[in-house]
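Colleague: Take a look at the structures below.
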Structure I
Amino acid sequence: MTGEWNPVILQELICKLVPRQLQPLLFDPAHHNTVWHQFSLMRHNFLVVEAAHRMLVLTGVDVVIPAIFHDLGKLLQFERAVNTGNYGFAGHEKLSVQIGQEHGLDCDALFLVRAHDISYQHRADRILPKLCGGNVEKLRHLLAIAACDTAGKGWTEAQHKQRPEVATKFQQICELANLDSSFAEVIRQACLEW
């Protein structure tokens, strides 16, 4: 799942997908979902990638490329979000996958981009292992990208409640899947301390 990433590609995507007059708003926290994100869309993306680098160093699980692409679909929705004031970005995962496909991401990376938000759903402890088809490595990667996404959201009032719940949910998944305790601890730290 490793790959070369040129940051110029992101700048090109921003220029191509977001009108010039709206581009500065990508760096304004008020133009992201402020209930769930403390940071702007671009700052959130940077923090998730930073967390993915940290995850790789601490666990050997590489989700850096999926982290880069995980929310890029929001660029396709950004003009509409600004015009309507609705920053929910529903369906951004599918659009992020589309952008990932255009840039040659492999099936495993695209799976992680598509599923990075699924961990927040009710009964994720059952959904995630089933979604991974019993593949423990796939589950480790999915938990890693989801934990990195959580870490990059910051600490809004809603996140003060959600992040501990997510950490508990991820711990349960790790236990049920018999994932090693050191990996589970890094996932917990990402959700609660990063």
Structure II
Amino acid sequence: MSERMDAQIEGLVLQQQAASQEVPGLVNGLTVDQFNWASAPGRWSIGQCLEHLNITTERYLPVFTKAIAEARAAGRISNVPLTLSFVERWFLQSLEPPVRMKFKAPKTFVATANLPLDATLARWDAMQAAFAQCIRSTEGLDFRRIKVRSQFGPLSFSLGGTLLILLAHQRRHLWQARLVRLDAVFPSN
């Protein structure tokens, strides 16, 4: 891998870093009760939003690792710019905040209530570091021809599309977590 990142990879890493760096400000000064507060039954707390992203990243990392290794072994190298299919563009747009469409997360991706604040944040940091390294490891690969199976349903997307969709997914749930903190009845310290 070169010393200087490819511009596409650098853009993806910058998106990941922006999400990662947003969390300390989002949770600054929160008590465990505030971290776990939800406005209504069935609504997610800040902690559940973050843990959902942790679960998602954890599920995708081995999928990416396998796809990247297989692609390198098969010589799927290209410097062609990342482009998205119509379906990938649609998914990407539907995930971006402000949220216009709601999706129900599969049960295995839903975080439990009453999460430990410090442990959840440590897990966030670890998952984000691993995700950033994963993104960097895609440098030089053909983002369009490498397929990655969605962990949310029976679809496959291109490697580039999957990375962009997951980054939009992070923005979506961080936006959701910000809304929890801004709720008029959010508990005070």
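Values in this text are rule-based calculations from the coordinates and carry no lab data. Model, not experiment: these values are computed from the prediction. Cβ atoms are built from the backbone, for glycine too; each structure is taken alone.
Colleague: A value of 40 was derived for relative contact order in percent (Cα under 8 Å, 6 or more apart); which structure in I, II was it taken from?
Modeller: On the way: I: 23; II: 40.
Source structure: II.
Colleague: Please compute percent of Cα pairs over 22 Å apart for structures I, II and give me the label with the greatest value. Provide the component values of the computation, followed by the final result.
Modeller: Details: I: 43; II: 47.
Structure II gives the largest value of percent of Cα pairs over 22 Å apart among I, II.
Colleague: Assign the value 10.1, calculated as mean count of other Cβ atoms within 10 Å over residues 99-106, to the correct structure from I, II. Before the final figure, lay out each step's value.
Modeller: On the way: I: 15.2; II: 10.1.
Corresponding structure: II.
Colleague: When Rg/Rh (Cα atoms, Kirkwood Rh), for residues 43-154 alone is calculated, the result is 0.97; to which of the structures I, II does this value belong?
Modeller: On the way: I: 0.97; II: 1.00.
Label of the source structure: I.
Colleague: Thinking of I, II, which structure, once distance in nm of label points 7 Å out along Cα→Cβ at positions 91 and 163 is computed, gives back 1.5? Please list the in-between numbers first.
Modeller: Values: I: 3.2; II: 1.5.
Label of the originating structure: II.
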